[in-house]
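So, here's a batch of structures to check.
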Structure P
Amino acid sequence: MNHKILIVDDDPGVCNSLAMLLRCERYQVDNTTDSSEALVRIKNNQYDVCIFDYKMKGLHGIDLLKVTKAQNPQCPVLIISAMLNINELCKKELKSGMLSGVISKPFVVDELLRKIKDVINGVRSQ
């Protein structure tokens, strides 16, 4: 099955390279650097996985997480961030199960791909 993934990161280099990588892995990918555009995409599409940067201009990743869960409660969401304390910042969302996992930047490609496959298969990641 061709799983559909949304990537939102305000860094165009990260956003575009991650989208390219996932397309090479045969995922169907929507990506944007604009959190307002992300809101429109979340409301108009059903995604199998969403990947949001934690800190962006406009809405942050946790804001997009809440909107995503309101639209599609079953959609796994991963947060990516270069912040050293990202696990602590997302502790409440991870513990509640709202957030499926956290990925530190710079990410290891194999680890990222494994986490995406895990959440698609219903395995919670940390």
Structure Q
Amino acid sequence: MTELLEKARAGEAEAQHNPGMRAAYGMGMERGEAEAMRWYRKAAAQGSAEAKFNLGSMYGNGEGVARDLVQAYTWFTLSQRAGSAPAAEYMGRSARSLDAEERARATALARDFALRYRPALNRP
């Protein structure tokens, strides 16, 4: 676990996703949704489709944050664009609960995130 955290702190996306999962489910570390969100956000900023999907799920279910279907749709959109096959299904589920203005807001948030983190995503 120590080696994994060292890699995560060094900025390895998948290594950052792993402590998020461990924190979310209390596997080998104290369970904590806020800690899971923190690690998922770090991994998402580096392009992890799984981290983006997990953020969408947390927002959609109100786990560690207030339930926010606009944010859920945003993260599922980003996850789907990063290659997550299940994200499209969850985008559809979230979309059914949003009106056109909320979907447009979520799409704009996804675009802004992608633009803000594009340099990190293009690193070798």
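Derivation of every value follows stated rules applied to the coordinates shown; laboratory data play no part. Keep in mind that this is a model prediction, so the values were computed, not measured. Cβ atoms are built from the backbone, for glycine too; each structure is taken alone.
For distance in nm of label points 7 Å out along Cα→Cβ at positions 61 and 77, find whichever of P, Q sits highest and give me its label.
By distance in nm of label points 7 Å out along Cα→Cβ at positions 61 and 77, the leading structure of P, Q is Q.
I have -12500 for helix-only ellipticity at 222 nm (-39500 (n - 2.57) for each DSSP H run of 4 or more, over all residues; to 500), calculated from one of the structures P, Q. Which structure is it?
This figure was derived from P.
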